[in-house]
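Structures are listed in the sections that come next.
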Structure 1
Amino acid sequence: MSYQPHGAEEINVLKLKPTQKSKKGRELDAKFFDEEEKEAFLKSDEDQWHKHMAHKAVTVIPPELAAKVPKHKILPIASRFVRTDKGEKGILKASSRLVVPGHLQDGAPQEEGGERTDAPTVPQLGLHLAMTIAASSKWRLKTFDVSSAFLRGDAMDADVYFRPPREGLPGVPEGSLIKAEKGVFGLRVAPRLWYKKAKSVLESAGWTQLASLPGVFVLRIGNVLKGILVLHVDDALHCGEGKEYEEAMEQILEAFEIPEDKKKEGNFSFLGRQIDQHQDGTVHVTMRNYLDEVKPIFITKARRSANDSTVTGPEKTELMSLVGQLAWVARESLPQVAFDVSDLQQRFNVATVAELVRANTVLRQAKKLVLTNVLKFIPIDLSKATFISVTDASFAGQPKGSSQMGLAVLMATDKILDGSDTANMIEWASKKIHRVVKSTLAAEAAAMSYGFDRTFFAREVFTEIMFGRDRKWRDVPPVIPLALQLTAESGLTQDLSFPVGMATDCKSLYDVCIRPTSMPTEKRVTLDLLDVRHHLDQHPKMYQVRWIPTTAMLVDALTKHLPDQTVLENFMKDNVYSLREDPRLEEIRIKARADRKERAKTKAKAKAETSSR
């Protein structure tokens, strides 16, 4: 938000970024509306206000009573309508939202002891586990979104008043104040009030929120999983089976007043993703529609020639915006560009024109990949679920001599520990190692430690989804932190049933893991691997480590810029991975190299012909 003077008073000017639902939804300036647009948005403003009244989210305080309201309870800047066009193909669909400057509300923020404003949203792991279970159980994925969600939230605890927009509100006398009874958009507490309401509705219908991953809810009847629902603000994705599931969902949809056009299944958009579920249960995820709306940075020919020039302030803003949009794609559906995005993020403070050009190149690559690559979640035997951490690292190759790690968490069956198996990639990351490491071994150890932590957690979330917290944890006081309960030394956990495997292409790291008496020269490596080595030693059947050749390393392309991404791209096509060298991969590499050479020759020939004319 930014605030600019307007005459004698200050007004609240909100610049909206494109949302995940609709990147078209940029705020429009009413000064440029024609008569048709004015009429459309006037109706939209009225509809928005009527929703506030219908949900009892506000109370109008008439002028005679408004004069008695203490000034410190009144937000200092008037509310305003944010107007956007949510139409497609040039057809106007006016949308208005009443926004208040809630950040100016009196009171300390949550970090300083103020009221709670946090509201869980489902992370990548929760969504991908839900898709894996849906595919494996052949449960139909469905979605819905709640209209005017914040206006349906719990009641406010504090008294907050605000002024109507300058153009007024239908039926509200001039000089009136509006009291916020619920989470009017813009109030810091609005997301939490909605989350509390949604959680209570789901729980009243029989759903239970995971202790390990808030935002994910399960329906369990007699210790049998009947349904999963993931909630991200006002968007929900769910799946399940049986009469109890259908009745529970009917109760939720009725409570939230979800109309038929807000319910989708099988093929639908969810948080910027296009989800398509096939008859065999397999789920395909792509972000092609999202990428279609992402535009490259405009760079003039003269500016492009100054490759080493430092970017200007506006150019840096454009760079950060584009890389931010690419980061969403890299994190949610295209691991192939994850390293390049992470590398660009690390260069923001020293960015040159070369980074602008590279960001555009990564965008082109992503748009090309999304045409043929989809993230797939295929059916697997959940009773034999096995979680694999594949980690790799590159030493001192990043700005200021920092190192990079790559991670993929795979969910397969125990068959993968002895060779190849179908698998789902439920989590991945390419990120800077946030401490200085002194060797390749130290970088690889830091990556393995991080990967083991993420894989251990994924296994615990899956266990809670399938069996519930009471099935796998002993009955302990809720004041004991979950992290402590998960440690083997606490004595609070029962035997776990799903194996965890770790894969590395660093032979020295593998040797350190399998030889308890081995002591690396760099003692920090020993500390990084204490947890890993403890589990390998104490539970050898449940925790195993594998060395794999670099030519079979799945996440090599997540640690450095790698033109040849054969292993990763092959996995994305068929969801098959082997913890040993796969003979097919060398054939694919040879063909890929030949194709690249042929393309380069064709390009050079075309360039030569053009220059000779």
Structure 2
Amino acid sequence: MTRLKLISWLAIPALLVVLGLVPHTATAAAPQEEGEVIYLPMGEQPEWLKQGLNSGLKTSAAGEVTTSQFGVADAVVSNTNGMLSVRFDPPYNAPYTITGISFPTRTQFQIPTTPGSFISVRILGMNATTGLPDKSIEYFQQRRVLVSSTGGMNTIPLNIAGSPGQTFFAVFQFPRPPASADTFPFLFTDRNLTDRGLYANSYTTDTNAVIRTAPATLGTFTGTAVFADQNIVVSMTCQLSGAVPMNAPPNAGLNLRDIAAEWTFGPPDNTVLADGTPAGNTKTNIVQLLSRGLTWGFVTEAGVQSGKVPLPSVPGSGMQIWGLRGRSTNGTVTDISNVTISGPASVVGYSGWSEDADEANGKDSDVEAAPVTPPFTGRPETLWPAGDIDNYTFFAQPGQVISVTATPVGNDFRSDMSLVVNLLENNHDVIESQIGGAGAAVSFQAVAPAPSGNSGSQVLKRFFVQVYDRNGSPDDPSNWNRVLIPATYNLDVDVFSPAPNLISDDPSLSGAVGSDEFAFANAGSNPAHGRATFSYVIPKSKGEASVKLRVYDVRGRLMTTLVNGSKGAGTHFASWSGHDQRGNRVASGPYFARIDAGSYSRTVRIVMN
């Protein structure tokens, strides 16, 4: 995929800045070209974002509802020879009036006295055949629209009568190259994290509102104009004539189990209506599942208390877009939640993926978890759809070491998965849990515990490895389930017995201090968080001794040498940063530090987190 390519006609003003021909207040950011779509880093947050006005429903009067289906803006986007559009499906069951759209903009150089300029901004209806904006159904058009060049919020007043079931597009037509970078506009988007999930409502087309195929637009679902990895920041405000709905269910996800496909969601906010007024006795009591073809269609529903809408399996075939909406006690329905996508999907510029071969494995039970036989490495798995939880089960003997590594594949530094990997006993007690950073591998080792009350038992026990994305999980409920692009990780699991010569004495150093004896002990916390510290005593009677202090893994492989030389009598300290001899960070889990000082040898066990 082409990235970080400087576009010549946008790069020219950068030279002018250097030469002093453009005011020094201008900010030059290197554009990234992905076909006809260009991105810039957002830079400093604009004021509206600092104030938290980036998402959610914002209102100024009773009966006025603003739909804002996006997360925290973190980049800006434009189209060098075409249009970007945002889709709206107002859920209202009585006539309403669209009173305006709002959208922030900037230019590349952000010169305050020079506004950006769109060729046009339009409100279009939907083509009943393609599902794209239809230029023949035009409700509003304004040509040569001047907008903020510095990240400010723009508002276009409207007066468009709407009826239940209509779909609208806010359509932005960009200038053609070689337009001036001083005035070329960019819209804001949330492509780097999608912290509120994907809404699948942002489109890119040519100037005829047709899908580009030669070349197809990078980052869109193949054969569509829908962005797979971002939500463009555009809001629509409507004045309602009927009852006001509640807010949409948050954090929609889909987890596939043997017994059911479960669409999950977080607790709806029942304190206020969507116009910001107190909800009173109105509550969301039902959550409905919908699928989107050209329009949204009802599938089934469930009570809100369960936190999920189950079906025996995912109906239909192929790639499908799913959303949830609430139904309230006042007879209204909410906006659509963030979406989940099931089935095989292909995104332009990426490999295709789907649910992995081990699905459905959405529950840590011996019946539903995918059975695996260690050792294995590079087992390809996916966190697909959004909200997927993968569970694997295997057996190990007490005292054996369980080694687990999960590695994201194909990171592109945008909304990369943040893996959570748990190792659980058959009773679901957590033995080890690790959370990785964005795009980072998670790796640890843990010793299989004996059955409760029978420390000497060597009977095989069942264990589970559980893998999911941190966003939207109980580990990070502030963010929502994401459609991960790409969605693949590789899983490694091994079970083995520790090296027999590494038996921990775990002696105490306190009794040796002040005595004329060798001693060696762990001098820090255990488990150690990032750094382990050891202390050892050389007795006065020895004067000095040749000391080797080495760290081994549970297989007996040398990780690093901390001390290798002569040391005088007295108490000494050595620390280990958790890196091996090549400077690589070791996996979390148990290790053994062994000291050899003359005829004295001792081993202590340390757990690295």
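Read-outs throughout are calculated quantities, based only on the coordinates presented, and are distinct from any laboratory measurement. Quantities reported herein were computed from a predicted structural model and do not represent experimental measurements. Cβ atoms are built from the backbone, for glycine too; each structure is taken alone.
Work out the source of -11500 here, i.e. which of 1, 2 gives that when helix-only ellipticity at 222 nm (-39500 (n - 2.57) for each DSSP H run of 4 or more, over all residues; to 500) is computed.
This value belongs to structure 1.
I have 2.9 for distance in nm of label points 7 Å out along Cα→Cβ at positions 116 and 268, calculated from one of the structures 1, 2. Which structure is it?
Here the read-out was taken from 1.
To which of 1, 2 does the computed value 0.45 (FRET efficiency 1/(1 + (r/R0)^6) of positions 332 and 388 (r between Cβ atoms, R0 = 30 Å, to 0.05)) belong?
Working through the options, I get structure 2.
Starting from the value 65, 56, 32: which structure in 1, 2 was Cα extents along the principal axes in Å, for residues 164-411 alone calculated from?
So the calculation was done on 2.
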